[in-house]
Structure formats: C-alpha cells, structure tokens
Structure I
Amino acid sequence: MTLPVVLSLAALAFLTLLALLWSRWPGWLKGVLVVGVTVFYFFANEVVHGMWGWPSSDALPERFVLLAAVIEEPNTKRPGALYVWVNALEDGKPSAQPRAFQLPYAKDLHALLNEGMKKIREGVSQVGTSEPKAGRNGLSWLRPGNDERSVKLRDMPVPQLPEK
C-alpha cells in the first residue's frame, strides 16, 4: 500500500485501541467497533488494489481502443483469463488514462483478441465494442459484468483529412 494509506490505517488502529482501552463504552459497542474496523480494513485493501493498476474485473467500456492483450490459457491448476489493456472512447475520443481489465477465459474471445493483436502489430488500430449478451433478463447488478457481455473488434476507420 502507499504510505498515506498505511498511515491512515495505522491512525485508525491507534484510535480504535484508545477507544477499547480507555473508554467507558459497553462491551458490545467495543465489539462492534473491532468488527467495523476489521471490515473497513479489508474493504480499503480491495479499493487500493483496484486503483493500483491491477486488472479490473469490471465490465469493459461500451466502446474502446484495444492497446494490448495477454492470454492465460486454462490448465489443470488455473481456469485461465484474458487480460486486455484498453482506452475507453468517450464522445469519439480516447480517454486520458488506459485501463487494464481481466476477462474470464473463452475460446472465441481468445481467437478474437489474437487476431486483433496481429492487426495491431501490423499497424492497424483496433476499435472494440462491448454489449450485454442478448436474452439475459433480471437485475444487471446481480450478475457479474464480464461473462455477460459480447465483445467485438474491428479496424479503426482511417481519419479523413480536409481538402486544401
């Protein structure tokens, strides 16, 4: 963790220790305080890892530019994963910061990303779209984002220059 986060958690632990040792709170309230600080620690740890550049397990943006892909094929020890580094397209322009995403392994997506990376190596930029798969009903916040989306790649259009 970064130094400010470590110092903040240390200050929180110190304040909790003071509250446990020198307060006249009832025992049940002290127990709630210990459980609350413990849960907060694990929540903060998860949030910090999400900010550090670890691949996000969130759903891909609706429109994006593919920058890179790493494929981890499944084996007996691991289920496999697809790691993509993308720049989200907002109003037709790439966002300022690229983001890494981790997708569950799928053979068809593996082939699509391989083809896209070949074209990128040849100098042809790839634009992707991510849409919810058809036929899924129910509340979207109850379903994981990555395995419920359909990803497509195509060549980026050549920019048209104005006439002189």
Structure II
Amino acid sequence: MGIMKYIKLIVISVVILSLLITGISLLFPSKVIASRAVEVNTSAANIAYFTSDLSHWNQWMSDWKENKVVLANNTAHIGTQTVRFIDKTANKVNYEWIATGQSPYLVSFEWTLLKDSTYVIHWSFEQNVKWYPWEKFQTLLNDKVLGAKMEIELQHLQEAINSPSIHK
C-alpha cells in the first residue's frame, strides 16, 4: 500500500510541474526577433549585391565558405538548412530560413542611408513559435546564439563590401 502512495505522489508532482512549466512558458512572447546592425561606407547597389543574391553570400557567410551550398530557383540548401528568397524592394530583401527542427525564420536585410554614402545594414531573424513550452524556452537562446553569429557575419559582410578584390 505504501508504494501506491509514492506512485500517486510522483504522478501528481509530474502533472503539477508540467502545468507550472507550461504556465510560465505562456508568459514568453510567440514572436521573437534577433537583430543586429552594422555601418558601412558604400553604395546601396553594393549592399544589394551582397545581400539580395544568394549566389553572392559565399563571399561573406562563413558557413557558405566552409560547406557545400546547392543553389536552385532562388533557394539555397546548406546542410540541414534551407534559405529561400521571398521578395526585394529598393532597400530591403526578405528570405525564409528553415532549420531542421525549428519554426521557420523570416530573415530580412534592410539598409538605410545615414549620410553621404554611409549606410546602416540591419539584419533580423523573426520567428513565430507555438505555445509548446520547449519552443518557448528555446527562444530564450535565440538572441544569444543567433546574435553572436550575426555579429561575426555582419563583420564579414562589411569586410567583403570594403574589399577592393571582390568584383561587384
């Protein structure tokens, strides 16, 4: 009879803990945005050259230099990830970035003229997640993990834009 009390206590504890974790996760937003920006001295055409065409990403994206990228129909396949071109305006380009096991990201590059030929390039990853606790808790890491990688890649983008050896 004593074992049944312990089993009942364990089951009730697991249910209460699950409800508590789910309740806490509901306090987290369903839309998460990780973004970074860099300032560059160049033209809008140069920025568009490097950000608007997936075939030019290998000039500044580390993963694209180190791994095999398959380009087809405005879509890039790299490992377990897919990047698909969505649309473009005069100063912005949007992609859908799908990584295995995650909700898709809306990835945007937007460049704004500050003065003369100085632009700010703003890069953002926007993700909408469901109410599931594991998805909500995963978003806590997005800004840390994605943000650090974005800063490195924006530095590479800045170097590529300023490099005289790359033909634009």
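Computing Cα extents along the principal axes in Å, for residues 32-87 alone gives 33, 28, 25 for which of I, II? Mind showing how you got there, number by number?
Working: I: 45, 33, 17; II: 33, 28, 25.
It was calculated from structure II.
Between structures I, II, the greatest calculated value of relative contact order in percent (Cα under 8 Å, 6 or more apart) is seen in II.
A value of 1, 8, 14, 18, 16, 12, 8, 6, 5, 4, 3, 2, 2, 1, 1, 0, 0 for P(r) over Cα pairs in 5 Å bins from 0, in percent, calculated from one of I, II, originates in structure II. Comparison across structures I, II (criterion: mean count of other Cβ atoms within 10 Å over residues 24-31) gives the highest value for II. Computing distance in nm of label points 7 Å out along Cα→Cβ at positions 40 and 56 gives 2.6 for which of I, II? The structure behind it is I. When mean count of other Cβ atoms within 10 Å over residues 112-119 is worked out for each of I, II, structure I gives the greatest result.
Every number in this text was worked out from the coordinates using simple rules, so none of it is lab data. As the structure is a computational prediction, the values presented were derived from the model and not from experiment. Cβ atoms are built from the backbone, for glycine too; each structure is taken alone.
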